[in-house]
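Multiple structures follow.
Any read-out appearing in this document is the output of simple, stated calculations on the displayed coordinates, not a laboratory observation. Because the structure is a prediction, the values reported are computed rather than measured. Cβ atoms are built from the backbone, for glycine too; each structure is taken alone.
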Structure I
C-alpha cells in the first residue's frame, strides 16, 4: 500500500487513529531525536532536522504502515565513529560531513533498492547483529558518562579508554549533575514500568527543564543545552569533499546495511501482526530517499527504530499518515518551541539515551543460541568482544568476515548421510541416527544434502573415498540420493563425470536417485546421462536397491 492509495481508502476512524499515533510518537521523538543527535556528536537541533523531511519521504514511498523513521541510537553511534575520524565534534565541518554521510547512505540505499539488492543484508547474520548491538549498547551507555558525571572524557569507542578516563577523574565528578541524571533515569524507568504508553520522555524533559530554569542550576555548574536556533532548515546541497567521501565510504556502507536490517526487522514484525505484505527493495528505496532528501535539509542518517514504532502501533497507527503527522509536529516544534529547550540539562538527554539502549543488550539471544547452535553463539560472542576491544568499524568487519567464513565452511563441507534400509518399509534412513536401519551388502547408499558446486565437489569425492573404505565389504554399487542436490555447476558436472569414469574403471555401478529436473537438464546438456545410462537414474533409493538385489 502506498501513501496515495492510503489517502483514497482512509476513513474517519483510521484518520483519528493516525493523528493520535502521530502526535504520540512525536512526543517521544522530539526528546529522543535531540538526545541521539548529541550522541552522534551534533547539536541537539540537528536531531529535530532529522525528524522532519526524512519522515515525509519515507511516508510517501515506504510500504510499512507502522514503522517510525528518525534518529536511532545505533546509527548515531556509527555516525559519531565515522565523522569523528575526519572532523572535530562540535565544529561546522563535523556537521557538514554528517550531512554528507546521510547523502552517501541515501544514495547507496537507493541504488541497492533499484538494483534489487535487498538480499545483501543477509550477509549480516542475526548472531553478528545481536553481538554488535549488545556491544554498541554498552559503548553508547558509557559514552554518556561525561554528561552524567559532569566531566570531560575524550571521545572514544573503546570501553577501556572511557573507563580509564572516568576513574582518573573521580575527584572531579559533579554531584549536582549526577543527581539530575540519576533522578531522570529513575523517573524514566519507573514511568515505563507503571505505564509504558505514558509520554515519559516528554514529562521528564519538561520537569527537568522547568526546575533547571527556576533554580538557575546552570549557575551551579549543571551543563544545559543553551540557545537553540529556531525555524526550519534552509535547503542546501551537502558539501562534496572527495577525500572525506573516501574516508566515510566504509561506514556509509555499514550504516546502509545495519540501518536497513534494523528497519526491515521491525517492519516485518508489524507486517506479520497486521497481515500485510512488505516490499524489501521498495523499503530500501524509501529509506534511501529519506536519507538523501534529509541531507538537503541538514539531517544526519536515519532509519526505522523499534521503540518509537512500537509506540506508533500501540497508539493506533494504521497507515503512513501517522508518519506525516509526526513530521508536522516536529516541524512545528522547530518553528515555535525551540526556546523552551534552552535550560534543558544535558544530563537529562544522557539519561534518555542510557535508558533507551538498555533493551539493546540481548541476553535472551545468548540463552537461545546456547540451546540451539553453539557455532552461532560463538559468532555472537566474537562480534561482541571484537566490537568492545577493537572498536565499532573493526568489530562489525570482524563479525561479518567470521560469519562469511563460517558460511563458506558449511557450504563447502555439507552434511553427508550413509543410509540403511528400515525392515518392513521401502524407506531408507541415516545409519547413525536409526539403529534399526540395515546396510545393504556390497551397496553404498549416500545422501548429499546441499547444492553441488565448485566449493564442495572435492569434499564429496573425499567423503565417498572414506565411506568406501569404511564400508567393510566388497563394493559393487554406489547409490547417490540426490534429493538434497538442488543445483549443479560446471565443476559439479565434471566431478560427477570423473566419479562415473572412476567407478566404471573398477566395475562399480553408479546409480542416482531423486534427481531434480534442473539438475537432470544440466547433466543431459553435458551428455552425462548417456554415459550413466537411463536405467541407472531412478526416482527412489528403494528402486535402485530393488534392481541391485533382484
Structure II
C-alpha cells in the first residue's frame, strides 16, 4: 500500500509538473540587444570601410550551431551565395569581397533540427576604397611562427638588428633597461601567494597580492628584455630563474583564474613573454615543464571568454584588457608546441571583430574614462604590434584605431586637472605612454605632440617597437574646435586644442553605453574647464 501510494504520488507530481510547466519558448531571431550586449554588424544599410567586414549577431537560446550566408541578392540563391558553418556568433572571412552592395543573414541550427532557420536579411555596402583586411588562416600563422624564436613582437632578423642598434643609435633606450635589470639579479624569490578569501574580506587580500607580486613579475620581464636587446646572459639567467620558479606554482591553486584573475592573467602574460625571450637558455626539461603549466592555465582563460561569451558581451575591462590580449600573446608564444589552434583562431577573430576594443567606435570615442583609456590603449597598441608581426596582417589599420588619439586630444588635454567621465575622474591627465605608442605606430604627429607635453620618451623594447622615425610632433591646431563622438555619446567643444592659456572647454555626455565597466551613471552630465582649471566638475552623477 505504501509503495502504491508512493508511485501514485510520484505520478501525480510528474503530471502536475508537466501541466504547470510552460513549454520551452521557441528561439528568437533578430532579438534586441540586452544591456551589456553588442548589436548586429554590419548594420542594415551601412557602408563598410574595412573589407571584408566582420559579421556579428546575438546568441540564440537553444542553438547548437550557426551558419552565415552572404549574397549579392536578398533572395540568397544557393548557387551564388557564400554559406559558412559557425560555432559562435562572430565570423570573419579569409577573403575580401567585391565592392558594391551585399546582403547577409545568420541561420540557427537546433538540437532537434539539422536545417537552419534564418534571420532577416541585412544589406551593407563595401566601399571601393575599403581597407582590405582578411582574417589570416590560423594554420598559416602557426606554420609561420613554428620556426621562429624569438617571436613575440619581433620579426625574423629583428633580433640582430635590435642588438646592433642597442649598442649604437638606440643605446639611450637599451642602457637604462640594462642597468635596471642588473639590479634585479639574485633577489629573493617570492613565495606562492595564499588563497584569496571569499566574501567581504576578499578585496584587501586580492589587492595586496597583485600589488606585492607585480614588481617581481616586472623585474623578470626587464631581465628578459635586457637579455633580448643586449645579449647580457646574467640578465637572461635571472629571467630564467624566476620563470622556472613561477612554473613550480600550482596552476589550479591560488593563482588560478577562478581564485585570482589578475594573478592568473599576469602569470600568463609575463611568463609567456619571458619563455619566448629566454627560450635558448632553457633546457628541454624546463621547456617541457613550461608547456605543461601553460597547457593547464590557458584553457582557464579561454573557457572564461567563451562562457561569457565575450564576442557578444565584451564590456568587461579585465576580459578586454587582460584575458584577450594575454591569451593571444601566450598562444603566439606557444604556437606549434601545444595544440592551441582553436584558442588562437578565437583570439584572432576578436582582433578582427568590428568592436574590439568595445568602449568606442570608428569615430574614436571612448566611454570608459580617460584613465582606463590610457591603460588600455597602451596595452592594445603593444598587442596589435605583436599580432601584426605574428600574422603579417595590419590589423590596426582601420578607422577605430586611427581615430583613437582624438579622444584624448579633445576630451582630456595634457593640462587637464580632472579627467571626466569615469573612474579616476578626479585625477589629472597622465600616462602619455599610449599617445606616444599610437603616435609612432600610426605616424600621427598630433598624438606625438600630446606625449611631448609630458616630455615622455620610452625605454626598453617599447622604444624599438614604436620608433618615431621621421615623424615630427605637431600641435593639433588644424583640427576643428568641436567634435562629436557619437558611438560613445560624447561632445567636446574647445576654444584651443594646443594652448592652455586660451582654452575654454565644455564636455557633454549622453552615452548609449551607460555606466558599464568603469563608466559612471552620469547621463546628460557636463563639465566646464577654463585655462586648465575645473569650473563645473563631473561628479559621477
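Worth a mention:
- When mean count of other Cβ atoms within 10 Å over residues 280-287 is calculated for each of structures I, II, structure I comes out greatest.
- Top of I, II by relative contact order in percent (Cα under 8 Å, 6 or more apart), largest first: I
- Which entry (I, II) yields the derived value 6.1 for distance in nm of label points 7 Å out along Cα→Cβ at positions 320 and 504: I
- When distance in nm of label points 7 Å out along Cα→Cβ at positions 176 and 232 is calculated for each of the structures I, II, the largest result comes from I.
- For distance in nm of label points 7 Å out along Cα→Cβ at positions 352 and 432, the highest value in the series I, II is held by structure I.
- Winner on distance in nm of label points 7 Å out along Cα→Cβ at positions 424 and 512 once structures I, II are ranked, highest first: I
- For 1.3 (distance in nm of label points 7 Å out along Cα→Cβ at positions 40 and 136, calculated) the corresponding structure among I, II: I
- Which entry (I, II) yields the derived value -1.09 for log10 I(q)/I(0) by the Debye sum over Cα atoms at q = 0.11 Å⁻¹: II
- helix-only ellipticity at 222 nm (-39500 (n - 2.57) for each DSSP H run of 4 or more, over all residues; to 500) from the coordinates reads -12500; which among I, II: II
- Here Cα extents along the principal axes in Å, for residues 304-399 alone was derived from just one of the structures I, II, and that gives 39, 29, 21; the source is II.
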